[in-house]
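Asks: Pasting the structures here.
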Structure 1
Amino acid sequence: MNIIYLLFHGLSPYSGISKKILYQVKGFETCGHRVSLCTYSIADNGHRVRMINDEIIDDYGTGKPAAAKRRVSYQCIYRYAVTHQVELIYVRSFHNANPFTIRLFSKLRKAGIKIAMEIPTYPYDSEYTGFPLTTRLGIQVDKVFRKTLAKHVNAIVTFSDYHRIFGQRTIQISNGVDFDSIPLKKMLSKNTSVIHLLGVAEVHYWHGYDRLIDGLGKYYQNPANTTVFFHIAGGIWKSEMHDSQHAPGFYELINKYHIEKYVIFHGQKMNEELDELFNEADFAIGSLARHRSGIDKIKTLKNREYAARGIPFVYSETDGDFDKMPYILKVPADESPIDIRRLIRFYMELDLSPCRIRDSIKNLSWKEQMMNKQPVILPPMIRIAYCTPSLHIPGGVERVLTTKANYLAENGNYDIYILLTDGKGKPPCYTLSPKVKIIQLNIDFEELWELPLWKKVPVYLKKQRIYRRKLSAALSHLKPDITVSLLRREINFITSLKDGSKKIGELHVNRKNYRNFEKNESNFIKELFAKLWMKSLVRHLKKLDKFVVLSEEDRANWPELQNVKVISNPLPFQSGTFSDLNNKRITAAGRYTYQKGFDLLLEAWSKVCNRHPDWELHIYGKGDKTTYQVLAGKWKLKNLFLENATPDMLCKYHESSIFVSSSRFEGFGMVIAEAMACGVPAVSFACPCGPKDIIRDGEDGLLVENGKTEELAEKINYLIENEQIRKEMGKKARINVQRFAEDVIMQQWIQLFNNLLNGTKQ
């Protein structure tokens, strides 16, 4: 790809920003792109010029007219880009949104050239506090035009955690490292009597070095066993040396504490001189006052260079790449002096070589950043919010949601959020990608189960009002493109929320058993309530942009709706090995509840185990086993094992030769598909809904009329007694079930998302 890296300023050998830009350009080139660097500078003859690499593309002349012209005349950039068939302009923002930059970006986009604008830190307005008047006037102009400018770019690249800036989608990256340009610090033996601290920066008020100098002064007010020196390499704004707006100037603090010999100013250093300072340093100083500029999360080049050299360091902001590293000392983001004794203790207790520190950030090279986050090849980020009660319960819904969220977060351009009402402080049961963000609304509907009936209704109504308010606020803040409801308590109001997202409802049971009272009990009041509730539900479902069910069988249960789509649950794993079907073991899995029909299974097993006493039945699940233990004793069942739920069901499938599902009803019946993926044929009741969509009767498993225990026993016996047929069905099962493979199912979801956002009929 042919890229222009556009700067509105020049480069300096002493500037960290300049180094970062050159490293970034090198990263693009390493990825195979052709990059031209566009800069502005004052030439040796005093002329103000704009250059691409070493070629002058515009000479603005000298004097004030030239200074003004370079701020409004960008035709040379457009002309060069079109002439040289540039495909992407990568702009380093100079916070200079105005009618002239807008005009440039507009013309470039009309010429078919993509634009990615980098805003490293955000928000940035408060960074200009105390700057000259002309600079502050410039930021006021930027405020007026920045949103309009953002509309003319394809994406904003940022080192922050913001998903949208000025209304435009962002591509979040980290500041990178060019390991070839940064030598590793020499390994020196730890000196417990002398510690050298080093801060490298073009020092501004947000670096907060006054906090460290203040802390150093307080440290030396008492006898010190360890001598601590603070070395500062870089230029320093005069306002920080004298009459700082945020704290006493450096000189005032040094004179106050009489620590002149312990604070050493080296001025600007580069190359070998800078390397030597790093080799002598024991500990590095990052930014200690980013809060002064209104920033709490940032990914500075300074932190990455310190780590690349293998030096532990301290900072006060939030940096997601380093916050949990063992060589990082975090200090409060406030105006308190730095506790030098704490710093000394941290350093003395640390036992990490420079090489190990450097190795911890190999993923932050600019090559990796540019290869993985090339904005031009990325489609627009799609933000998806899932609404569900909780993730800490080991249930099928939780498992499926985790599988889908992980896939989208790791394999596409999706920002995934899961909004929970319950389970505050409880970790997810299933492993969740760190890219998936959890938002806990803390409604605690689970509290209702502990209340008497007369309290439940008013408490529920109150919680529902709170839930609506909190969910509305959360979605308005997130601004998702799509909101997916798992059709719990939010279905009553979610379509009326004005956050702008498309609304999808996702049902994990079938219609006939949605909000089922578990047992086959009924009365007039319950039936009346069920009818009224279903009528209300259908009214809300009609308003959804799409209503997703798990099976074709269940689709037929919703004749009133025109927005129904069938997408089955994805397999949560891809089995690389298969059962040999030689073990005399039958497996079942599910919660110990009425729905799963284990009482029916035990009745069938009473007929199987007498005929085949060398076979075993293992049931894995969560819940109260008492009912089933009583039945087992009543029928004197042999070789029956009522097991607890296990996270290693894959192993249990591999140990099995037959899988049995005895459910009275299902939403889909994922455990059937899981067993089949391991090459285990299934025998299942043809209950509503799911088994008939999964099992091809007589080919890869056997279906039994729902609730018929005699027939269930017969079919189990059939597979026990016909080994060759069992193994042939097992082979077919692991092939046929691939229609539910994660990639297959998730592509159906992705197509649905794209169709909704593009307005395409489906």
Structure 2
Amino acid sequence: MVNEIFAKPDETLIQHTENTLKVFKSIKDAYPEIPKLCGVNDFWEHLFYSLFFHDFGKAATGFQKSLFEKGSPWKYRHEILSSSFISSLNGFYSDFYKYSIGLAIITHHKDVNFLREHNFSTKPIGNKPSPGFIVYIKKLEELKINFNQLIKYFDLIPEFSDKYLGYQVKTPKTIKFNELEDVFDSTVSKYYWEYNDEEYTQLHEVYGVFLKGLVNACDYLASGSKYEILNGIKDIGSLFDFKTLRKTQILASKTKGDTFLTAPTGSGKTEAALLWSGNNQNQLASKRVFYLLPYTASINAMYTRLKKDFKNPDLVANLHGKASYFLYKTFSDLDYQESKDKVKESSVNGVFDVYVNYQESKDKVKEIQNLSKKIYRPYKVLTPFQIIKSFFGVKGFEMNLSELADSLIILDEIHAYDAHVTSLLLEILKILKKDYNVNFFIMSATIPSFLKKIFIKELNINQEILLNNKELDSFNRHELNIINSNIMDNLDLIEEDLNQGLHVLVVCNTVNKAQEIYKHFKDKGFTNSALLHSRFILKDRERIEGNLNDLNLLVGTQAIEVSLNINYDTLYSEPAPLDALIQRFGRVNRKGWEENLIKKVNVFSTPSDNDKYIYNTKTVEKTLKVLENISLIKESEIQKIIDAVYGEGYTGKDLDEFLSVSENFNDFYQTIVPFINSKDSESSFYKLFNSYELVPQKFKYDFTKKFEKKEYYEMKSYFVSISQGQFMKQLNENNIEYDKTMNTYFIDIKYDSQLGLLLNEEEDQIL
């Protein structure tokens, strides 16, 4: 009797193989257009064979021993041995496709660069066998004892292909042990040195992306005991309990294909976008929906909202740099409350101990995020950077791009990005439309006409949803008051409104100014107030954002402009570009149009000295010029006044940035090829984030204790962001130290839980 071959201690090789094929069937059903997109009719067969053979190398006796005996590491890559079985496909496909399957198998855990750099090459050195070849032969010999059993598995191919592929494929020929092919150099090495050659063109296109990406997806999900990917909601309109739909929503629910929506805040754009996605779904509702937002706070809010609306949290993924911390806090807060409720009855004088199980929360977060990053959940809320990074060759990009095939992308607040990111995003959207058959729903309340025209032209969008002037003016809710002075000379006006019981919002252009004004009013006894900007550690920012609507006074920076669901009675704002001001206005009297209420928003005409570091002075001057004769902010006039400010389009440095990306991106993109992770391009991606994360020195002791306990999510709560310019300045002044053990920067600058990090200069544009 032949011993069973195992893939994991608790799963046999054939069980794992069949489990990957279960995922394969689910993906095949969900993505019917992939063979057409990559121009390979036999694509699903190629993927089937890649999965069938992908773990055969685990039959090596050394690997089997390592599964069950501690202290017996195998120290080799099973994928290299697995790829040897493609010799059984001789005569099935051309050498190109055979070796493509081999490349997908051999790189399904580690990319080409890793395999080369770790000396697995089997290519001779001169007339002598290479060290890699010697080890390969030694490890290959370990397959002998189980080889006949592996060959018997071939008999399962007709059954498995019929069950999971939908028809029976030919069983590969029965090969002898000495017919196993050394494919390392014909795949990894050859591809590395010759990937620019014409013969690999097809691999560089979506065929190679899909083959590599979907092998990874099937293997990862099966390893996590998830054998089917989830489909979306077939009747998404049933989720919204509206008596009547608004016009934007009605039109969106009837629109097919790429669409642009321009509508005011509060006009139901989110529901409109989701209704559009429902109308553009396939019969299975298997098209993936990506909802892109520019800020993490808005992503967290949208994620929470969709989980509630969908009544199934498994359907929605939250993807941004701090998503894991957000989820951890969600679970730990629930854990805290449950523990609190349990011990409350037995407490003495209201004093009790509350236990929060860090490990349980951590495990929940890990499971959720692992699945969120895979092709599993049908709705994903994310920043554009999560898509952009795939075009910079960041690890796992093939799977991320595969998930985008035939998908629906919703882009909200498209105006919020600078010229560089806008141009980069536009170039990527063009590729997604051309090569991946993606449809877009782009929306904004304050986009300049020149930018809208660029998106419409470049993406060939021929549909736009607009409201007429009468409909737009039904959303009027703000009276504008320009104060010909600066904010510091008019603090008495703010105080007067506070004394009258108004809930006041103050928005400054710099963190230092916001800190100064907040401290002024706090010292005067206005204690029901808060300060909000980006120089708070995550723990404090989370605390502040949780209580924003119960305040008499909120002082902040651009961090207030978008994404926060707040509603104040009046606004005092420093001068800023028009689009920024409109966003600030939107935090006041948010639902005033429902009650026919008009409330005042105040804008100072004189900037602070350091505002020049934040905004283009000419744009601010132009904004004030356009606004000086306006009293009632009419929604029907918004587009006209936006275009009066931005009618020239990008100019100066912005224009140079936009054109440079447009001219150079495709050349850069050609260097990003499947099966190879590029460290240089990955570095280029992270340079887009012109900021550093550090921990204030006052928290170093607490941070270190969390590190020692391996409470990594708790550690994240101590980080604060500053710009690259500020980082270099503080580094030169010896205010920053690097801890190699914890891989963390610490900044020796005063930090206050109510004021945030107290930097002295204003060149920091992380606001």
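Every number in this text was worked out from the coordinates using simple rules, so none of it is lab data. Computed from a prediction, not measured in an experiment: that's the story for all the values here. Cβ atoms are built from the backbone, for glycine too; each structure is taken alone.
Asks: Hey, helix-only ellipticity at 222 nm (-39500 (n - 2.57) for each DSSP H run of 4 or more, over all residues; to 500) derived from one of 1, 2 reads -13000; which structure? Write down the numbers at each step before the final one.
Replies: Details: 1: -11000; 2: -13000.
It was calculated from structure 2.
Asks: Matching task: 0.05 is the computed value of FRET efficiency 1/(1 + (r/R0)^6) of positions 438 and 686 (r between Cβ atoms, R0 = 25 Å, to 0.05). Pick the structure from 1, 2. Don't skip to the answer; put the middle values down first.
Replies: Working: 1: 0.05; 2: 0.50.
The read-out comes from structure 1.
Asks: Can you rank 1, 2 by Kirkwood radius over Cα pairs in Å, for residues 62-197 alone and just name the one with the largest value?
Replies: Values: 1: 17.8; 2: 16.3.
The maximum falls on structure 1.
Asks: A value of 61, 32, 26 was computed for semi-axes √(5λ) of the Cα gyration tensor in Å; which of 1, 2 is the source structure? Before the final figure, lay out each step's value.
Replies: On the way: 1: 61, 32, 26; 2: 52, 30, 26.
Source structure: 1.
Asks: Among 1, 2, considering only relative contact order in percent (Cα under 8 Å, 6 or more apart), which has the greatest calculated value? It would help to have the intermediate numbers written out before the result.
Replies: Details: 1: 8; 2: 13.
Largest value of relative contact order in percent (Cα under 8 Å, 6 or more apart): 2.
Asks: Here is a follow-up. Taking FRET efficiency 1/(1 + (r/R0)^6) of positions 446 and 614 (r between Cβ atoms, R0 = 30 Å, to 0.05) for each of 1, 2, which is largest?
Replies: Details: 1: 0.10; 2: 0.95.
Structure 2 comes out on top.
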